[in-house]
Structure 1
Amino acid sequence: MQIKVIFFGILSEVTENTHLELSDIENLMALKSYLWKTFPEMKNMDYRFAVNKEIVDGKVEFKNGDEVALLPPFAGG
């Protein structure tokens, strides 16, 4: 199984990527664990997750080809 993880704003600076293609990440908790081990500074940052353009919280199981966006707080007016 493969998912695409997309980073916006400060998160793309922290990861030095706009996106990653990851395999064998089955759910949101596994993705968080992977990201926090790979990019420890993300553990203390505020951001939300969206799967296929829908904001999600809690337990989410991924399907092959899912697109997961990490969204930092946005300012605007």
Structure 2
Amino acid sequence: VYSGCQCWETALIVQAYCATGLTQQFGATLRKAHDFIKNAQVAENCPSYKSFYREKSKGSWTLTNGENGLPIADTTAECLK
């Protein structure tokens, strides 16, 4: 169960600001978004991930805030942009 899609939405919003040239006007917002994305990155693999038939997740991003540790390829791609 997901508790939202904060990481996904934040990554897309940052891209929209950059595409429209509004980075100067919203610098503080973009700094907060950067901090959120940086802190939402999955820092550790799930313990015993192999026994649960999971792949490594360290370094990826989830749909939400990283706490659930379930990597989402699309979110990871958007956060890396």
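No lab work stands behind these numbers, since they all come straight from the coordinates. Predicted model, so just to flag it, every value in this text is computed and none were measured. Cβ atoms are built from the backbone, for glycine too; each structure is taken alone.
Laid out as a table, the results:
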| quantity | calculated |
| --- | --- |
| Which entry (1, 2) yields the derived value -6000 for helix-only ellipticity at 222 nm (-39500 (n - 2.57) for each DSSP H run of 4 or more, over all residues; to 500) | 1 |
| Test item: log10 I(q)/I(0) by the Debye sum over Cα atoms at q = 0.13, 0.15, 0.21, 0.23 Å⁻¹ calculated as -0.42, -0.53, -0.89, -1.01, pick one of 1, 2 | 2 |
| Of the structures 1, 2, the one that 2.4 was derived from, the read-out being distance in nm of label points 7 Å out along Cα→Cβ at positions 15 and 39 | 2 |
| Structure responsible for 1.00, with FRET efficiency 1/(1 + (r/R0)^6) of positions 31 and 55 (r between Cβ atoms, R0 = 35 Å, to 0.05) calculated and labels 1, 2 on offer | 1 |
| Which of 1, 2 leads on relative contact order in percent (Cα under 8 Å, 6 or more apart), largest value | 1 |
